[in-house]
Structure 1
Amino acid sequence: MIVAASSPLTKIIPGLMIWTIVFFGLTFLILKRYAFGPIQTQIDARRKRIQDAIAEADNARAEARKLLEQHRALIGQAKSESAEILAETRKVADAQMARVREEAEADRQRRLDETRKQIDAETSRAIDQIRSEVAGLTVEATQRVVGKVLDTDDQRRLIDEAISELDFSALERRN
């Protein structure tokens, strides 16, 4: 302690203290008027810009969320529409396939009927041809056996008898 009291820097000098307080007050007033005001204004402006940027970022985030929800809704709607279109396309394709099958079946049935008619016509023609050949053979055989030519009534009677004895049902059953 003795060392501190003997130093001129630690000595209390009342005039120096008063002048120090006065200059400190003047410096404070000058700084308050010319420095602290503009500095505080810049700090407030910067604070305002930061708050505005934060608010803008929050608005942008909210807008991004809103757009994302709209995007998801549009994707969901597009998926449902594509499913509806696909279902409708399948219905149309099934209907067309059924129509094509029906047309093919009708065409097949028509061809089958035509073929049956042709077969029946050919069968009738073949039977008629066989009958005429049998009649011719019968007349010729009768002339050779009897040795004379028969009149038309006798020929007709013999032909009818020969034809009635023939069994044409076996030919008809094959078809």
Structure 2
Amino acid sequence: MTPDEAISLLARQIDAERRSGQLSVNAEEVASLRRLGACQLHAICTSFIESLNGKIPPSTAHLSPALYSRKMFQPSALNLIQISSQGREMQILFQSPAQLFSTDKFPIPYLLEGELRVYNQRMLDRLETRSYGLFFCVNHEGAFWRFFDWRGPRTAPLDSRVLTSLMERLF
């Protein structure tokens, strides 16, 4: 079964369970998709950093961890990815929800939930950081990361454009 077929199957199961009010999705499949989601999130950040560093002096922007594998995902702990450039920081924290999937904080069923925090020294001096929601969602179309601005409210697929917009505000 291809990853897309597995995601579609899981999405149908989740939707059916949501409608019936029961929860009996395959825990192993959810765990595998969570690891995939963590890798996809890191790949989005890597793409952003590579694009940015291609237009500025080398190594001006940094990604930590620089490399990421499925084995690095901690299913029962908080996971961290950090992007930094000249004292401007973007921290991405994400974790598994208490249930196999959830709709508690976002209307589309999600397998991972997180927060994206952005700040610079001036913001820290004023005890100010900006925080946004992140959700690794599943539906009949597949699995994908969504960005959510709590203040808007505004949502969008998480990609390099969103990260660029957030980092621009820090300079």
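Read the figures in this text as sums done on the coordinates, not as results from a lab. Since we're looking at a predicted model, the values are computed, not measured. Cβ atoms are built from the backbone, for glycine too; each structure is taken alone.
When mean count of other Cβ atoms within 10 Å over residues 78-85 is worked out for each of 1, 2, structure 2 gives the greatest result. When FRET efficiency 1/(1 + (r/R0)^6) of positions 62 and 126 (r between Cβ atoms, R0 = 30 Å, to 0.05) is calculated, the result is 0.00; to which of the structures 1, 2 does this value belong? Value 0.00 for FRET efficiency 1/(1 + (r/R0)^6) of positions 62 and 126 (r between Cβ atoms, R0 = 30 Å, to 0.05) corresponds to 1 out of 1, 2. Ranked by relative contact order in percent (Cα under 8 Å, 6 or more apart), structures 1, 2 are led by 2, which has the greatest value. Among the shown structures 1, 2, from which was the value 68, 6, 4 of semi-axes √(5λ) of the Cα gyration tensor in Å, for residues 46-117 alone calculated? Working through the options, I get structure 1. Each of 1, 2 could give helix-only ellipticity at 222 nm (-39500 (n - 2.57) for each DSSP H run of 4 or more, over all residues; to 500), but the derived value -31500 comes from 1. Percent of Cα pairs over 19 Å apart was computed and gave 57; which structure, 1, 2, did it come from? Structure of origin is 2. When mean count of other Cβ atoms within 10 Å over residues 86-93 is calculated for each of the structures 1, 2, the largest result comes from 2.
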